[in-house]
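Some structures to go through are shown next.
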Structure P
Amino acid sequence: MPEKPLWRDASGRLTFSVDGVEACDFADVCRRMADRFSLTPDGEPLAGPDQMFWRFQRGNLVVGAD
């Protein structure tokens, strides 16, 4: 049986996973996602030792990529 493409994380956020995105491609993938869904960046991307994160919004909806 295939894995569920969408699920709720422990915080109740709707979540999905995209495998195979390298750290060097993260910003480009985020920009393409923002363009495709008419999202506006909410600040700059944040990069830590083990994770990268960038928030986007459209109206009162927020999308986080990490």
Structure Q
Amino acid sequence: MFSACLIALAAVFTLLGALALTIELITTLFPERRQAIDSALAAAISTTVAQLIPGARVTRIEEDS
């Protein structure tokens, strides 16, 4: 009984390891494409900052990874 549990545990870890390697391979082969910031989004951010902090000006918009 105990050996069956150990075999099942080993099988689960093996499958999870294989899935992790597959996901790593896929993300390496097909990296996320960076898209430029949409002008409507930039205008919305600038408008919101101007409303929240009068006199403030947005000089650069960056996305944190």
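General observations
- When FRET efficiency 1/(1 + (r/R0)^6) of positions 29 and 53 (r between Cβ atoms, R0 = 41 Å, to 0.05) is calculated for each of P, Q, the greatest value falls to P.
- Among P, Q, which structure scores highest (criterion: distance in nm of label points 7 Å out along Cα→Cβ at positions 13 and 37): Q
- Origin of the value -22500, where helix-only ellipticity at 222 nm (-39500 (n - 2.57) for each DSSP H run of 4 or more, over all residues; to 500) was derived from one of P, Q: Q
- Looking at Cα Rg over 2.2 N^0.38 Å over structures P, Q, structure Q comes out largest.
- For the set P, Q, ranking by distance in nm of label points 7 Å out along Cα→Cβ at positions 21 and 45 places Q highest.
Taken together, the values in this text are just the output of simple stated rules run on the coordinates, not laboratory data. Fair warning: this is a prediction, and the values are worked out from it, not measured in the lab. Cβ atoms are built from the backbone, for glycine too; each structure is taken alone.
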